[in-house]
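Just so it is clear, none of the values below were taken in a lab; they were calculated from the coordinates. Please read all numbers here as calculations on a predicted model, not as lab measurements. Cβ atoms are built from the backbone, for glycine too; each structure is taken alone.
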Structure I
Amino acid sequence: MQANGTFEVKVTPVETTAFEKQMGTGRYEVSKTWAGDFVGNSTGEMLTTFTESTGSMAYVAMEQVTGKLGGKSGSFYFAHTAVMTKGDAASGVMKIVVVKGSGTGELAGLSGELQIIIDAKGGHSYVFDYELP
């Protein structure tokens, strides 16, 4: 099955640990409001890194998602990993997957992968390929 829609995202910097400061890592809280075939909210935390000399960027994140998908209500987790080069969208590799076994309520047993699309104006949309038992 496939769900499509848009989301609004708010990213807020938070205090980093001593290790993260030493490594040049950024820490952020993320909140999203989802619309379309999936309606709901999510919150999460993201770690980022950027190498000034090469433009290499990466992030990892965990996100708890709650809402209604395909007429079914519940919650689940997304795990994010991404690497890219600043200014070169084609260089990016992003993987966002449902954490196996994290689905609750009517979304128990959910599996799938999310694709994020960012348009030229910075708007966010998604394509979510998923399966429910």
Structure II
Amino acid sequence: MLAVQFLYSWSINPGSNLCKLAECVDEFIDLYGAESKKFHGFARDLSLGTVENLDIIDELIEKNAKNWAISRIAKVDLAILRLATYEMLFREDIPPIVSMNEAIELAKELSTDESSRFINGILDSVKSMLARHPRVPGK
């Protein structure tokens, strides 16, 4: 959740801070992640990894979001999509199906039922493009 919150915040004001990306992530986590300190490192890794690979991630989202430009996707939905796509592409320790399920649950909690279906459709297309098994980490 903390990584999605950072990505949402960052998507509204990318580069508005004068800090470097890692400093921005750390500052955000320190400010808003007090209740879940044991997950700070994980949220940091996810946030940094997503932003650092944003061009690849956004290209893949746009390719799989039939008739939808990135600019038309709600910011919270885009943050969820970006995080899940990053996990599916670059985090071999997380099975793709887990990333999809988490994204759908986040969409239900933070957005709408329609958003959860929209996100599921895009991520299902992304999953079908992967060379690894959707239910097994690293394979």
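One of I, II was used to calculate FRET efficiency 1/(1 + (r/R0)^6) of positions 20 and 60 (r between Cβ atoms, R0 = 25 Å, to 0.05), giving 1.00; which? Mind showing how you got there, number by number?
Values: I: 1.00; II: 0.45.
It traces back to I.
Supply the structure label, taken from I, II, corresponding to mean projected area of the Cα convex hull in nm² with the calculated value 8.5.
I
Assuming -22000 is helix-only ellipticity at 222 nm (-39500 (n - 2.57) for each DSSP H run of 4 or more, over all residues; to 500) as calculated from a single structure, say which of I, II it is.
II
For structures I, II, calculate relative contact order in percent (Cα under 8 Å, 6 or more apart) and state which one comes out highest. List each step's numbers first, then the result.
Numbers: I: 21; II: 24.
Going through I, II one by one, relative contact order in percent (Cα under 8 Å, 6 or more apart) peaks for structure II.
Which one of I, II has Rg/Rh (Cα atoms, Kirkwood Rh), for residues 44-83 alone, as calculated from the coordinates, equal to 1.23?
I
Work out which structure the value 111 belongs to, where volume of the Cα convex hull per residue in Å³, for residues 12-67 alone was derived from one of I, II. Can you show the working numbers first?
Working: I: 92; II: 111.
Source structure: II.
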